[in-house]
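What follows is a set of structures to go through.
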Structure I
Amino acid sequence: MKVFSVFGVSLSGKTTTIEHIIAELKRRGYRVGSVKNIHFEKFTLDLEGSNTWRHKQAGSELVVARGLRETGILFPQKLGLDKILSYFDHDYVVVEGVADTVLPKILCAGETGEIESRLNDLVFLISGRISNQLSKYKNVPVLNPLRDIEKLVDLIEEKVTEKMPFVQGLDHCNACGSNCRDLVAGILKGERRREECVYVKNRVSLFIGQQEVKVNSSFVAGLRMLLDGLLAQQEYYNPGDEIKITIGKK
C-alpha cells in the first residue's frame, strides 16, 4: 500500500488538489482511500442526543452506526496514524493535513511565504493555488491540479513507494544507518532503497498448522520490534538475526 500526505495552510487548495488526485488515480484503475486530519478542537462525528451518542455516554467503548449504505465506527479517542492505516487495504491512501510523518509529501500553498516555512526534503511536489503563479520552486516541481493532473499523478506513481512500517518514524532505531525520516528522504531522491529498513527486509512467515497467514508490514514491523526488545539481553542475538518460533498444540 502506498501512502502520501498533502499538507499546507487553510485555503491553500489542499482539498481541491486531493479531489483531482483521487479521481485521476481511480481513472487509472487504482483502489484509493483517504484520511482527513481535522484540527478543530470541538469536532465530533456524533451529535449530542443521538442514539449512538447515548450509547457512548452509557459507557460503550466502541460504537458502530450501521446504516443502509454506510457504516461508521466511532472510536472514543484520537487514533495514531499507523493504527488508522492498518484498517486500509488499498493501492493508495491520501492523508490530508498531517505534516509530522515520514510520508512523502505534497505541499499546497497560496503564496511563496507559505512554501518557505514548510519546505523540507520529504516534499517531492508543490501544488495548490500557488501553481497558478509558479512552475518550479527551488528545484521542486509545481503542478496545477486542474491543468496538470496527469503529470501530477505521474509524479506520484514515480515517487511514492510502498509505505514504511511506521509512518510516524522510529527515532530510536537507526538500524539502517539513519533515522526513518532521512531514509524516506533518500528514497525520494533515488539515493536509497526501502529495503534498507530492517523491518521491511526481514520477512515474517506466520503459519497456523500448515496454512500460511498473510500479514501486513505494520504487523511484521511491530512483531519484529517486540522480539528484538525481548531478545536484546541475549548475548548470542544480534538485531536482524533470523528468528524461528514454534508454538505447539495445548
Structure II
Amino acid sequence: MADGSMAKTSEKLYRILAFGDSITAGKTGVELNEAIYKPYTIRLSKLLRDNHPDYAFKVDNSGICGELVCGEMAERLLKVLHESGPYDLVIILGGTNDIIEAKKGLEDTLFEGITNLHTAVVSHGAKVIALTIPETDLYFKDLRENGLCWVKEEGENIRLLVNEKLRESIGRNEENVHITLCDFAVKFPQQSLCDKDLQELWSDGLHFTEKGYSKMAEIIYEDMKHLFTSRMTQRE
C-alpha cells in the first residue's frame, strides 16, 4: 500500500518502506465488524512532502496484522525488499504479537529476530529506523485486573528487556551510521497518560486511534529528518 506521492523535483525518488504488524498497518479497532485502518504513513508522507520540498518521496506500507518477528516477518521482509525494492529507508516495528505468547528465553530470540530484520535491510543497501516495542494492554485501563489483557506480566518483562537490548546495541553505538533508534516506547507512553490523552491516542490497549497514529508519524519523523538535513548540507 503506497501512501506517498512524488513531488515535482529534479531530485531522485527517495523510497521508504514501513514494515511491521498491525500497528504499522494502522489498525484502530472494529466498527460494524469491520476493522478500520489509519496508518501512520499517511501523516508521515505529508510531513516529508511539506518539510522537504526538494525531495521526491514514495512511502510504502507493508504492515500485516498478527505477524510475528519470530515467525513470518523475516521471510516476508526479504520478499518485499526483492520484489518491491530497492528502498532508501525502512522503518521497522515488530514484537508485540510475539510477547503475547511469552516463552522462556524469548527475550534473546526476539531481540535476535529484530536485529536480523535490521541486518537484512542494511544488506539490501538501505538505512533503518528501528522502533522499540510500545507499551501494551497490560497497562490499559483495568484489563489486567479483569484478566482480559492479551499481554501478561511475562510478556511485559520480555518487552522491557528487548527494548533495553535495542537501546544498548543501537542507540548508544555512535559508529552505527546505518541504523537510527526511535525509542517509541518512551516517546509514546500509555500508563503515564491522563484519561483524556489515553482515550484520544489509544483505541484498545494494543492499537492506536487515528490521532495516535498521526502522533506516531510525528515521532518517527523527528528521528529521521536528520537524514535529509545532512544530505542538503552536503549538497551546499
Structure III
Amino acid sequence: MPSDQADFGVRIFNPDGSEAEKSGNGLRILAKAVYDHGYTDKTEFTVATLGGVVRARLQLEGRRVRAVSVEMGRATFRSGEIPVEGPDREVVDEPITVLGQAFQITAVSVGNPHCVVEVSDLGQVNLPELGPALETHPRFPRRTNVQFVQVLSPAAIRMLIWERGAGHTLASGSSACAAAAAMHRRGRVGGRVEVQMEGGTLTVEIGDDLSLTLTGPVEEVCTGQLSADLLARLE
C-alpha cells in the first residue's frame, strides 16, 4: 500500500484480528512479492510499518528473489518502551512465576513486545499452557510474544514460539530477532546467530548498537486477489 514515509507501506493482522506492529517474516514475504510481481525494480527499498520504517535488501537468483535481508531496527530492553509494568529499567534476567513455575525472563522490543525465556531442554516446555500464561501476564499491559530458547552454541539457538494473537507459531522473524538479541544481551551468543525454529532457520546479525538484520530464504506458495470492497476497507 502507498506510504508517505517509505517506498511501500504495510499493515499486518494476526489471526485473532488484532493488528501487529511488525513482522519480520511478513516483511520478507512482502519484499519478494513486490519485486517478483513487478511493483518495483529496486533491490533495496523501505517499508513503513506500525513499528517503524525498515529497509529490505533482496538477494536474486536470475530475476527472482532467493532470499531477503530486513533491517529490523534496534532492540530495546527498557521497560517503558516494550512495555512492561513497573519502574523504568532494563528487563534482563528478571524473575517471574506463572502456573506455579519460576522463570527468568528477558523482555525486549524489536518494534513489538517479546518475552524471552532460556531453558536447558525445549522438550520439557509445555508451550500450550505456558505460552498463553506469559502472553497475558499482568506484567505485559499490551500482551507479549513469547519465546522459549535453548542455546546450542555461541552462534546457534533453537526456540519454540507463542505469538501474541496467533498462538503456537512454527517460525517468526521478529521472534528470531528478539531471541537472538536477548541471548546476545545476556552474553550467551555472539553478533551473528543462526536461529532454528520448527518451521525453518533464519540468521540474525546484531550490531554494536543492538541494530538487527534478519536474513532468510523466501518462496512463493500461492497467489490470490483481494476484492475491491475489502481493499477499500483497508485504506
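In terms of Cα Rg over 2.2 N^0.38 Å, for residues 125-204 alone, which of structures I, II, III is highest?
Once Cα Rg over 2.2 N^0.38 Å, for residues 125-204 alone is worked out for each structure, I has the highest.
Computing distance in nm of label points 7 Å out along Cα→Cβ at positions 29 and 53 gives 2.5 for which of I, II, III? Please list the in-between numbers first.
Numbers: I: 4.7; II: 3.8; III: 2.5.
Traced to structure III.
To which of I, II, III does the computed value -8000 (helix-only ellipticity at 222 nm (-39500 (n - 2.57) for each DSSP H run of 4 or more, over all residues; to 500)) belong? Intermediate results must be reported in sequence, preceding the final value.
Values: I: -8000; II: -12500; III: -5500.
Source structure: I.
So distance in nm of label points 7 Å out along Cα→Cβ at positions 93 and 213, computed for just one structure, reads 2.0; which one of I, II, III is that? Let's see the in-between values first.
Numbers: I: 2.0; II: 1.0; III: 3.0.
Of the structures listed, the value fits I.
Computed from the coordinates by the stated procedures, all read-outs in this text should not be read as laboratory data. All figures in this text were calculated on a predicted structure; none of them were measured in a lab. Cβ atoms are built from the backbone, for glycine too; each structure is taken alone.
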